[in-house]
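These are the structures in question, set out in turn.
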Structure I
Amino acid sequence: MVTIKAKRFILRPFKKGDEDFLRKNINDIEIYNRTCRIPYPYSRKHAIEFVKTNSKPNIKAKKELNFAIDIDGKVIGGIGFRDMKTHRAEVGYWLGKKYWNKGIISEALRLITNFGFKKLKLRRVYAIVFTKNKPSAKVLEKNNYKLEGTMRKYTLKDGKLIDVLLYAKVK
């Protein structure tokens, strides 16, 4: 089981018992509006299924790897890789609104990116951000991700095609 420790939080696999904290912190319209794959409202059923799917990460399978951002045993956010290939992966993250603007997600992104490069031997980590999500773009820029461009009409959200920014960091 992989755990990454920081001073204020740990990144760890999700586990049974995380469902209520997960749901409490993710079930927010502002989080929904800033992310591609998080449903709203976020039901208990969503939380149970997500925890079940992500409680036993298989690093060797290299398809998807999600970590809980944990403070004092409580899930306050999540970060991980998806679309993992031999040399690249997409990073995604969310954080409970109560914890915004405290540097937590910037530090979590630094840790997970380093983990991807060192332990998973990735050569490219990239992120897709809605053009209106300036705070997320700022987090990526703080971590030396480079803006590679705008992908027009890239994703479907609420029946509308949305433009996104593509950021990447390479080793």
Structure II
Amino acid sequence: MTAIAALLLLPVVAFFAYDVAVFQPRRTEIQALLDGAPPEDRNPPESIRRYILAAHAGGAPPSTHVARQLLIHLDMSSNKGIGWHARLALWDRLVLLHLSQDNVLSLYSTLSYNGAGYGLSELSQRLFSKPLSALSESEAATVVAVLWAPSIFLRDERRLEERRDMLLARAQRGP
């Protein structure tokens, strides 16, 4: 009976040991990413938040994207092999455990690759010459739509419009 309890407890202990040894020491770097972000990426407007959530409806949550981006930005490992997937799964859980939804959406807005750099503020300026807070609903959905596959959507306007329209429809329906 003790052996079974130890076997069941081992993954929990390993998870918290990883948290203490790997994730917690990186908290200051994560906070520095947030602190150094453009103001509108640090605090994305409600429309941007709505479309980020709509983009992930029915799939992996935004925290998974943020965990992936953190691992890349913090230069934690290569993105190959089973070890990468294990680290990503751990970081996804740790992001959910330690960061608020506001922080997750801020990091999402800050760290997302936009086709020529990072961040939604930069993409908004490049596409519409406006800050995120000045975008129409359609423009906000377009900015978020690009993130799904920047290399595809930035060169295929029809596909970008389809993705934008899907986000508009999902956001209209709600969670």
Structure III
Amino acid sequence: MTDFKQLIRTIPDYPKPGIMFRDITTLLGNGPGFRAAVAAMASPFASAGIEAVAGIEARGFILGGAVADRLGCGFVPLRKKGKLPWKTIGEEYALEYGVDIIEMHLDAIHPGQKILIVDDLIATGGTADAAVRLIERSGGKVAGATFIVDLPDLAGMTKLQARGIPCHALVAFAGH
């Protein structure tokens, strides 16, 4: 059993004082740890009939592609506004100071398709909730969401679960 917490570096006061940044690049750089994390993220959804993984930019691309490979399905990139080359649909989400938008190609998800959302970390759940709304607007069905890190004090995973979305995280860290 891999101790994922030991593979995640904590950087105090980044990006601002009082924040404990959970840096997963140390986990990604550890071959056995990375492989174990991908397997552990995919495992709860192995029999859920996932048809595509939607990875949230940018670390969700790294993890999402690997999880999609593990589940034998396709990958859908959810990108920041203006980064995709074809027709897109987008969804706004709140930031601490303002709003941002994630987009996906208009034809990336087919009606009724079972989608698994993947990202490295869930905090307040704003980006993940925008991903849910985007997938549902496209006609897809969110079959679950999986993360390496949950920050339960910020209640993002709880918000997704309240919407009936099965969620999974490898580790939880108290605080911000």
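Since every read-out is calculated from the coordinates, none of them should be taken as a lab result. Note that the structure is predicted; figures quoted are calculated from it, not measured. Cβ atoms are built from the backbone, for glycine too; each structure is taken alone.
With mean count of other Cβ atoms within 10 Å over residues 89-96 as the yardstick, tell me which of I, II, III scores highest.
On the way: I: 22.2; II: 18.8; III: 14.5.
Across I, II, III, mean count of other Cβ atoms within 10 Å over residues 89-96 peaks for I.
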For which of the structures I, II, III does the calculation of distance in nm of label points 7 Å out along Cα→Cβ at positions 1 and 73 return 2.7? III
